[in-house]
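Visitor: Right after this note come the structures.
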Structure P
Amino acid sequence: MNRLVRKGIPLVAAALFTSTLAISALAEVRLPKLIGDGMVLQRQAQVKIWGWAGAGEAVRVDFRGEHYQTEASDSGDWSITLENLPQGGPYSMTIRGENTIALDDILVGDVWLCSGQSNMEYPVSRIAFHYAEEFAQVDNPLIRQFKVPQGYDFKAPQADISAGAWLPATANNIQDFSAVGYFFAAQIQRDEQVPIGLINSSLGGSPAEAWLSEAALKRFPTHLEEKHRFASDELIEDIQRADSTRIDQWYAMAASKDTGWKEDKPLWHGADLATEDWHSMPVPGYWADNAEMDGDAEPLNGVVWFRKEITLPESFAAQPGLLELGRIVDADTTYVNGHKVGNTTYLYPRRRYQVPAGLLRAGKNTIAIRIVNERGRGGFVQDKPYRLTVSGDTVDLSGDWQYRVGTAMPTLAGQTFVRWKPGGLYNAMLHPLHNYALKGVLWYQGESNVGRAQEYQTLFPALIEDWRSHWKRATGNERLPFLFVQLANFLEPSEEPQESAWAELREAQASALQLPDTAMTVAIDIGEWNDIHPLDKKTVGQRLALAARKQVYGREDIVASGPRFAAASFDNNRVLLSFAHTNGGLHAGVPADPASKGKNKDTKGSQSLQGFAIAGDDGKFVRARAEIHGEQVTVWSETIPSPRAVRYAWADNPIDANLYNGAGLPAAPFRTQQPKPGTIVPAKTSLKQ
């Protein structure tokens with residue numbers, strides 16, 4: 001914490017000056033939350049140290065043996081600039097006005113802003129089990145994160161955020177780091193040997209327009225109008241009150257009507273319960289697919305209880321365990337032998353519940369789950385782990401479970417997410433950061449804009465240019481590097497070529513590469529068909545690090561991009577595709593097993609290219625054959641004598657797409673425009689990086 005010392009008042013006499021201090025405190029030097037102990041300052045840049053004081057108050061900053069003087073303006077603002085700091089530290093800094101503030105443990109290195117929606121926000125704590133050994137050994141004080149509190153404001157840009165502290169990447173702090181941000185920082189810190197600071201300003205579910213300033217929103221009148229509408233506190237209060245009342249009433253009614261509950265106590269959770277009148281269904285699966293679920297034609301919403309009896313050996317008795325229940329739609333409360341072991345209130349988190357020692361026993365054990373489903377298809381997400389693990393031994397919990405409907409309920413309409421409205425996140429979570437000098441931006445967002453790809457082609461570049469304009473005015477950074485992640489593969493894979501809103505959004509993202517100092521990380525081979533939050537954040541972070549080392553750190557020998565479509569030559573019944581970034585030649589990876597629906601590919605295996613589709617004059621796409629010829633690919637289909645268009649990885653989940661370069665990086669999805677016979681079609685986007 002910053003140490004505050006009041007100038008000229010002995011501590012022993014402080015109590016005698018309470019009223020005087022209360023008055024003088026109004027003129028004391030104050031700092032923004034970002035300026036504090038443990039901060040990382042940007043090397044070789046114009047680093048602004050700023051704050052507030054009394055009008056005309058003299059302010060002095062001491063840092064690394066240098067002294068800086070300034071005077072607060074009539075409005076109380078003050079700032080000084082540190083020029084071209086070399087990397088190093090830890091250092092101390094002292095700020096003096098009517099009071100003195102001492103800051104410690106300051107590093108000079110590179111500062112990266114991490115922003116976007118949930119896949120950037122996703123904390124290490126949610127994936128730590130997947131990298132257990134790696135995170136158990138984390139202890140790197142040269143990597144630090146400042147987590148910006150989540151909030152919104154539709155009235156005006158805020159001068160500061162409400163809280164926050166710079167924390168090092170140690171065992172005590174790592175769980176709250178952005179997982180993508182940490183893996184990026186770990187790679188850069190190791191390769192470039194420089195301290196790394198991460199400013200994590202991200203919010204799950206946020207659309208791009210929420211991160212635009214009012215000036216930028218003027219290009220998007222509908223969004224600007226929405227922002228102005230939500231500047232009304234009364235409107236927000238009315239919406240939130242109505243949502244809260246409606247949702248609370250729904251849950252209260254569900255609890256009161258649930259046959260498995262009585263006076264807020266569960267009845268169907270116990271180890272000993274007669275279940276002869278219960279039905280059964282396979283888990284994982286959705287009860288809407290089960291014909292016995294009361295014969296409903298529409299998906300049943302409300303409360304459904306599930307139970308399963310398992311027989312455990314003596315070695316399991318009294319031992320602690322881990323109960324994994326994949327993902328459940330929507331909320332669950334889970335019991336083992338009548339005792340509650342876990343509760344999750346929404347559908348996205350993986351269910352990983354610790355079973356305490358003494359709860360399991362030899363012989364019969366019962367697992368009971370109360371599921372509350374608000375809308376859509378309730379049940380257990382497929383292709384996830386459903387198991388009980390004790391001392392390394394695992395019991396598979398998939399298969400038939402008993403179930404019984406606690407109560408059916410009408411569909412619960414979703415709440416209004418006020419925090420996602422245009423401009424609100426910019427004002428509260430971005431504007432207060434502008435004065436802080438950065439090395440660059442890491443951006444992982446787009447899922448919430450799927451379905452609006454045409455708008456995103458303008459919206460996303462506008463966001464980049466908007467942010468750059470603010471940091472240029474504040475810190476002099478002419479072209480803030482902007483590195484972003486293209487959407488991962490997601491949803492059920494399709495057997496035949498079809499239109500895809502996710503593919504269109506990926507194309508819109510790629511169009512931003514026309515802006516200078518941008519780079520895109522492709523992730524279509526590391527997603528999960530059944531999870532919008534894939535576990536593999538390490539590969540994402542490391543691919544972003546490759547892009548940063550190439551684009552920002554000037555490492556010319558680095559291969560940072562997979563193949564990028566450059567041009568298509570249409571000749572009779574074949575299409576010859578040319579690519580940039582073919583470093584080491586083109587290669588076909590081994591497609592994922594279709595049953596896995598999204599596992600990583602082995603890029604050193606088969607030479608059979610997949611993921612291509614071709615269309616003739618009618619514009620109907622069919623699967624195409626493809627072969628590698630040096631640094632080009634030939635595409636054709638016996639059913640299309642005169643091809644007019646080609647697509648690659650054009651799907652929500654293009655799991656069969658397997659074109660890579662020699663560095664093992666995947667090709668970006670693309671589509672060609674329909675040409676006249678014999679013409680060459682160039683790529684629409686820039687091929688730099």
Structure Q
Amino acid sequence: MNILIPHSWLLDYLETDATPKKIAECLSLCGPSIDKLEKVGDDWIYDIEVTTNRVDMMSVYGIAREAAVILPQFGYKATLKGQALKNSKTWPSRKLEINKFVSDEINKFVSNEIKITNNPKLCKRILAIKLEGVHLGKSPLYIQERLNKVGQRPLNNAIDITNYVMWEIGHPLHVFDYDRIVNKKILVREAKKGELLVTLDDKKYTLGGGEVIFDDGKGEIIDLPGIMGTANTVVTPDTKNVLLWIESIDPTRIRRASMTLGIRSQAAILNEKGVDAELGLPAIKRAVELFRQITKSQIRSRLVDIYPTPYMPINIKTTKTFIDARLGVNIDKKQIKSILSGLEFKADWSGNNLEVSVPSFRANDVSIPEDIIEEIARIHGYHKMPSILPQGALPEPPASSPFNFERKIKNILKGWGGVEIYTLSLVSEAFVEKTALKLKNPLGKESEYLRISLMPSLKEASSINSGEKEPFHIFEVANVYIPRGSTAKTGLPQLPEEKMTLAGIFVNYEFRESKGIIESLFNELNIKVEFMQEDSKEFLPIQRLVIKYNSCTLGQFGVLEQGNYVYYEFDLEILKAVSSPFSTFKPIPKYPAQIEDITLSLPSRTKVGELVAAISSVSKFLCNVELSDIYKDKHTFRIWYQHPDKTLTDSEVQELRNKILKEVKNKFGATLTA
């Protein structure tokens with residue numbers, strides 16, 4: 001995702017001689033990508049793309065920390081103002097003055113008026129402190145301007161402070177109206193299915209069960225933590241006392257609840273990525289400092305810090321030899337230590353060996369020696385690495401790769417005039433049956449459901465091209481999503497079965513021609529199939545064929561009720577399982593075949609496939625029979641007569657021909673025509 005950072009705000013934490021344009025250029029080469037740099041009034045705004053695994057950079061301080069390490073690599077002066085967050089006992093104010101009251105006096109208050117019952121499986125850490133005598137009003141102009149620049153609407157000084165600290169330090173905060181927590185209890189628990197809550201923007205939500213909520217001890221929900229506050233404890237113009245609060249909820253539960261309910265707040269976006277719990281202490285201290293300065297409030301409780309399992313540093317061991325071999329360049333040990341120390345890793349050399357202690361804010365994405373090498377490489381500069389192309393041939397994908405089989409199928413169909421299309425997996429209600437899975441937060445009516453068949457999408461694509469007078473064949477290879485039912489434990493739907501499917505439509509094609517293409521596809525895949533007639537509501541009567549291999553159903557083929565469409569659909573995984581990459585070897589015959597055409601007049605509704613099978617069964621010396629032409633009720637068949645040990649004489653061929661004519665007349669009523 002992207003984050004906006006004003007240059008003036010960045011300079012509160014970064015001392016540098018680099019211009020905004022140079023900062024943007026250097027950061028893009030070695031750190032977060034600066035998508036855009038825009039001048040707004042006297043300020044510059046960085047539009048920064050931050051990858052999901054780097055939530056530590058989604059703040060002013062996080063970007064300042066990166067810039068302080070990267071800019072010196074390009075010859076610019078850069079120093080991070082203030083102390084490192086993890087080790088600081090205080091947090092600098094806007095003017096970088098240390099407020100000693102926060103650090104020295106905050107723990108002198110021992111009363112704890114709110115009883116908090118935490119569930120450590122749901123919430124890793126809770127920080128809370130009571131402030132009295134809050135004077136609500138507009139925030140100072142500098143806070144309003146900065147919030148507007150990052151896209152956050154100012155509301156009042158209490159709410160603005162929590163948002164300001166969230167953007168500045170990177171940890172979301174919440175402020176309760178202390179007096180509206182009637183029972184003075186907060187219970188952390190899972191929501192029950194069907195429970196209701198009203199968020200601070202007066203929207204009602206029905207919970208699905210499993211969301212983390214705060215309960216007032218009597219069953220009333222007073223917060224949807226990590227996502228959004230509730231209307232019953234929100235700060236109002238009458239608020240005098242507040243409870244400043246920080247929590248670290250399980251990121252997976254935050255993500256699930258936020259997406260299910262469709263609440264995409266900035267707090268949820270940060271928390272679902274796993275904000276560092278260690279960041280909570282400097283964040284709440286910074287917020288307390290701003291509350292005291294701006295709202296003229298006073299601290300009236302001790303700082304509650306429920307943190308049952310504090311972070312234990314991860315130690316990674318590697319060697320200089322290993323680093324040099326992976327980088328392909330020799331970077332001095334002092335420079336390596338300087339880079340890692342600047343990123344707040346603790347690095348210690350012992351001869352050729354390096355031991356690195358990972359800071360808490362990087363614990364989610366740094367766990368192996370290669371991760372350490374990546375940090376060294378990007379700060380040193382990928383652009384400084386030698387530009388040497390890899391040597392040797394590129395490896396071929398394994399023969400068992402599903403992509404190889406898909407590519408083969410696509411190339412076969414394209415060779416016979418097929419056109420591959422891509423359609424959306426998310427479709428409207430008109431495209432699915434009642435069993436299809438529906439999204440709880442779709443982007444619109446046209447993308448509410450996961451499709452269970454490719455047929456509606458292909459039919460729509462065909463109708464869009466209905467003005468095309470020439471025959472055309474379109475196909476698609478894509479997943480369909482088959483519902484699995486609900487889980488016994490939660491009652492929630494299971495993730496669907498993703499089935500890779502091949503489907504296509506022939507438009508304005510003769511039935512026999514389209515069927516011939518499908519038969520040829522199976523010949524290319526070396527699958528000997530049977531076509532069995534079975535009716536279905538989507539197809540014209542007696543115009544649907546189920547295609548089977550032994551007892552296994554591969555798919556279906558037939559004429560649809562709507563339009564002049566011949567449709568086919570196959571399970572690609574089953575096709576792959578029963579296909580063979582090699583055909584059976586047949587030696588070239590020593591003696592030539594005699595080939596002739598026989599034209600037969602057939603009664604209506606004669607099944608040509610059965611007739612061809614009957615002709616082929618007359619003699620083992622009939623090596624091939626094909627339908628070559630049709631005119632009204634007259635069908636011309638091309639027949640190959642061949643003996644493995646000699647050339648057949650005319651009389652022998654005549655004898656075989658007579659047997660054929662007798663067989664087709666007795667079984668089908670067919671007669672020979674001139």
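The numbers here are math on the coordinates, done by the rules we state, and not lab data. Since this is a predicted model, take the numbers as computed values, not measurements. Cβ atoms are built from the backbone, for glycine too; each structure is taken alone.
Visitor: Suppose distance in nm of label points 7 Å out along Cα→Cβ at positions 186 and 418 works out to 6.0; of P, Q, which structure was it derived from?
Guide: Only one of P, Q returns 6.0 for distance in nm of label points 7 Å out along Cα→Cβ at positions 186 and 418, namely Q.
Visitor: Among P, Q, considering only FRET efficiency 1/(1 + (r/R0)^6) of positions 442 and 522 (r between Cβ atoms, R0 = 25 Å, to 0.05), which has the greatest calculated value?
Guide: P
Visitor: Please state which of the structures P, Q yields 0.05 when FRET efficiency 1/(1 + (r/R0)^6) of positions 178 and 434 (r between Cβ atoms, R0 = 30 Å, to 0.05) is computed from it.
Guide: The read-out was computed on structure Q.
Visitor: Given a computed value of 117, 62, 47 for Cα extents along the principal axes in Å, which structure among P, Q does it belong to?
Guide: Q
Visitor: Here helix-only ellipticity at 222 nm (-39500 (n - 2.57) for each DSSP H run of 4 or more, over all residues; to 500) was calculated and came to -8500; which of the structures P, Q was it taken from?
Guide: Going through each structure in turn, the value belongs to Q.
Visitor: For mean count of other Cβ atoms within 10 Å over residues 114-121, which of the structures P, Q scores highest?
Guide: Checked P, Q; max of mean count of other Cβ atoms within 10 Å over residues 114-121 sits with P.
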